[in-house]
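Please treat every number below as a calculation from the coordinates, not as lab data. Predicted model only: the values in this text are computed from it and were never measured. Cβ atoms are built from the backbone, for glycine too; each structure is taken alone.
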Structure 1
Amino acid sequence: MEPIAYVNGDYIPISKAALHVFDLGVVAGATVSEMIRTFGHRPFRLPEHLDRMQRSQAALGFETRLTVAEWTAICQHVVSENSKFIPSHHDLGLIAFVTAGQNLTYLGQADRDRSRRGTVCVHTFPLPFELWAEKYEHGIHLVTVETRSIPDQTLDARIKHRSRLHWHVADQQAKQKETTAVAVLSDNEGYLTETSAGNVWLVHGKTLVTPAKNVLHGISRDEVFLLANVLHLPAQLHSCRPQDIASADEVFISSTPNCLLPVTKYNGQPVGHGHPGPIFRQLINAWSQSVGIDIVEQMQRGAIDRKSASWICVFRSLAFHLDSIESKGTSAVFDTEQVR
């Protein structure tokens, strides 16, 4: 027994889920995708994520073979089945993606119709709590890098896609400055944009500000606006400069798997007092109350669980399955994900 994935109409074992080497998701990174997380094994803001994916497909001219209702049923079924493989107090990341089809150059004219049929896939993975657990107390370090955000004139930032090479380069540049640092980008006009994993928020007094353009319209960003309204905290879209990070009272990142993470250093210098601030704590507590789970406690407890011998055995088993896929010359569905 193992978790399942949905691929092109079939529910199959996750170890069998793969992209063909001709698929444009592999050849060109031509994929639209969404990452959703569960709380209590229930997908969070699933309608909003699926609506954004439909908009992304339409903007790029991808074939739409599934209705939102069909996507919803598939996602819920995969989560229901795969939740059986994790403890009740753990949760899943849920991935849904569609590729542009197969590379016509590899197929030839006779297979032109087949080239247009992209891969449709839904799969899950256990949330890796250990990656974020300590960051709620110690924060993350942002650094500016040479790489710039892709202009909206080249590729609309509102499209959730997997063309991620510039982010890979940016984060490598960040790690040359500090091994644990995260890259934060600006656009060609010098305005602050985002990180590879989340929208950036600056706090001045009790006012929240997040960059307005050349950024993904994050579902988690929308949740922050909602929670800020409940807490009577002014929140606004506004053009920002990278140097505004240094002068902010607090900075944090909003992102699907970890919800919110505080930023405590910027280019090697403390942000605010150098530790998570009161607005961040208000928001993460409000988010926890809204989903009925203490997010920070879940991360910290889950991180301990996942370092235990039983979890390590699970990971080794999964690694064996993925190694067997790679040896057959196919490409596993797991990928670097933009997680908002």
Structure 2
Amino acid sequence: MPKIAIIGTTTWGITLGVVLAHKGLDVRLWARTEQEATELKNAGPTLTLPPNIGFPSHLSITSSLSESLADIEAVILAVPSQTMRHNTKLVAGYLKPSTVVISAAKGLEISSNKRMSHVIAEEIDPRFRSNICALSGPNLSREILQNLPAASVVAAWDEAIARKAQRILTTSNFCVYTNTDIIGVELGGALKNIIALGAGIADGLGYGDNAKAAFMTRGITEMTALGVALGATPLTFSGLAGLGDLIATCASQLSRNHYVGVELTKGRSLEEITASMTAVAEGTSTTIAAWNLAQQMGLEMPITERIYQVLYKGVDPHQAAVELMAAEARNELTGRKWKLFSFLRH
């Protein structure tokens, strides 16, 4: 029986653990402390999972890294993006040449503006870097736990590694595709959270479906522009990690980032909103990193700019929305330092 370690008792980490254990894999879920492990064992998944969802017999919970990482085929890092570096350092010494390392986080590191696979690569043995993968897609945990059909994509520079991760992650109701554009897959999963914040603001302001559809479309164009500037393949953003994840996160009431956007229109501060949440809305930190990248590259990213101003400069959400709508309209695929046209010519 293949052995899989999951680092992180986040909702997504627990979800993947439950799904893979139901598949018949030997899953070890690592908790940060013995107290956390004991509480999760005693309380069961009802703390974070829907009613009537239990822990399968093949899923064990431990606070021992050596126990969770012994003789594993793969390790899944399902932790908030801002703790990815710390958690990778903890895991690094246990990795072997055959261990597949899968990032399940959707964010950028604020201090460096780097993608999660880049962060992981800096903290593990250089010999193992080709084993790094990124999992992303329209994957709302509650629906997956209810055994509703879903699809995702796992990306790695090495197609063979991506296929290995695909075999581990795919279940009867969770279809996982492969991709070798790890830059695009990671950026799609991270940047869409910024757009989801804006979609929540649009819904909170009652702007309607026409405006929201226009906003989402402009959002994915902006995501693609940054992605191409950083070396991604443009078509990746029309796939599961781009458009697919964008639709799910902007439209669903289960989306944490959408929720934050809605709450901002009620006059609540970002600090108040996030303090009341039990899970992380990655878009709030990703906005900072994406804004930093845009500034460094001289790249035009009007949506990211406005969301940044709302989150961190005290700009009223309604004012930011009015400014976006009032912006001078040009060809929809142009922007300062955008390289989309060069792609279309070929």
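Summary of computed values
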{"read-out": "Among 1, 2, structure where helix-only ellipticity at 222 nm (-39500 (n - 2.57) for each DSSP H run of 4 or more, over all residues; to 500) as derived comes to -14500", "value": "2"}
{"read-out": "Which of 1, 2 yields 16.4 [mean count of other Cβ atoms within 10 Å over residues 10-17, calculated]", "value": "1"}
{"read-out": "Ranking 1, 2 by relative contact order in percent (Cα under 8 Å, 6 or more apart), the structure that comes out highest", "value": "1"}
{"read-out": "Ranking 1, 2 by FRET efficiency 1/(1 + (r/R0)^6) of positions 66 and 290 (r between Cβ atoms, R0 = 25 Å, to 0.05), the structure that comes out highest", "value": "1"}
{"read-out": "Structure with the greatest value (metric mean count of other Cβ atoms within 10 Å over residues 2-9, set 1, 2)", "value": "2"}
{"read-out": "Structures 1, 2, by distance in nm of label points 7 Å out along Cα→Cβ at positions 58 and 146: label with the highest value", "value": "1"}
